[in-house]
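No value in this document is a laboratory result; all are computed from the given coordinates. Note that the coordinates shown come from a computational prediction; the quantities given were computed from them, not determined experimentally. Cβ atoms are built from the backbone, for glycine too; each structure is taken alone.
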Structure P
Amino acid sequence: MAKFEVPKIDGEQGVLDVPSVQKDVMKGSGPFIAKPEFQADMHFPNDFSKDDEDKWTLVPNWKERALDKLDDLRKRYRSLQVYLDICVKCGACTDKCHYFLGTTDAKNMPVARQDLLRKVYRRYFTFGGKFFGKLGMPEFVGASELTEDVVDDWYNYYHQCSHCRRCSVFCPYGIDTAEISMAAREILDHIGRGSKYNNEIIGKVYKIGNNLGLPQ
């Protein structure tokens, strides 16, 4: 379980004051990972298993598959690439997310949650990221390599977004965090990191005809 204190409503007129930021207090709080059979019902890759430490592995060539899917999504949805390109880090969204206000985890700020995917996009799909990545310093342009730790952060924090789009209302550019979160979840589905709750239920709907999996 995550260890954090729920902030008190002690501001003027019962308004919640913006809490002090804490680092990684919600790390590792992602949902249960979908088993291979649940992935198969959704026609997602299911060639993964548990390792010697009883942890789910990623699919073979997961990095290439993830980048291929990100490339596919940015080309298919022009809005996604625009949202990944135009953020100026103004901070208007930071205190608008109820997940951040409730957990105080910095990565639950909408802008920080977006950046988990944006940094990878910059590394592999922009000139600056490719150039400085080859020099071994992608962080110079706000980019980062795609690693298993990054995938873990994607799984934890993109499932701590309810897609309410409240942050988008306050964003001066109208950046839709929900669309970025949905894109990240779709990438995760294709590398063996699907959500058990979502994929099992939707798989039953397609396979049996109802979300409970009850035969007719």
Structure Q
Amino acid sequence: MKFSVIYQPTNLFSLKESNSTNSGAKSLLIPSPYSIKMALFNQAITIDGKDIFEEKKSKEFAFIKDAIIEYRVLGSFCLNNCFVTIQSLRDGKYRGKPSFREYIYLSDNIEIIFDVKSEEAKQYLQKYLHRINFFGKRGCFFQFVGYRDNPGEPNVKEFDASDFSSGLLQEFDDISPNAQFKNVDNFDKSGAKRDKHIFVIPVRKMNSSKSYTHFRCI
């Protein structure tokens, strides 16, 4: 069962790749499945608490964890290349050091498509999706626009060497199918369990300089 939610970017977006260092971090063009699901957990816990997720075989935890996420993107992406100062703890003191970051302007709405197993799962996710107002770094705001029961055809596809599609390849994280709530709880010592997927984002480079890179959807 598929449905989609549409968000309008209202600020510059930045979400560094998980294998980046603090000193140099290129950004994903769109929110990863992991970041979307963590935003859902954040809203669910803020509103209803986390006890329901800690139950053994929690169906609510499975509703979020097992959702398959796809995307439909349009328009342009303008990546601003910035050097910022971050605080690094060295010798017991915080010291400033330069760090590379990308901040992205998205010209059009983004449609996030969910594939879930039941109507109950759909209703549960829609209880919280319209409350989400940022993905990635705090301050990367998105405005909820609406739901669609008949979503558009996804144009961001997982990389398949036997079925070549032109575009930009980026590595995205998702919650592992065998993860438990303790593996997504920031206050638990258990490590995160993530799967990695390579997606092809259908964009073509139009212009670039030392300060920016402009991509446009194909």
Source structure (of P, Q) for distance in nm of label points 7 Å out along Cα→Cβ at positions 100 and 196, computed value 3.1 = P
Work out the source of 16.6 here, i.e. which of P, Q gives that when mean count of other Cβ atoms within 10 Å over residues 28-35 is computed.
-> P
Given 2.6 for distance in nm of label points 7 Å out along Cα→Cβ at positions 124 and 148, calculated: source structure among P, Q | Q
From which structure (P, Q) was distance in nm of label points 7 Å out along Cα→Cβ at positions 108 and 172 calculated, if the value obtained is 2.7?
-> P
Distance in nm of label points 7 Å out along Cα→Cβ at positions 116 and 164 gets 3.9 when computed on, of labels P, Q, structure Q
Given that helix-only ellipticity at 222 nm (-39500 (n - 2.57) for each DSSP H run of 4 or more, over all residues; to 500), derived from a single structure, equals -5000, which label among P, Q identifies that structure?
-> Q
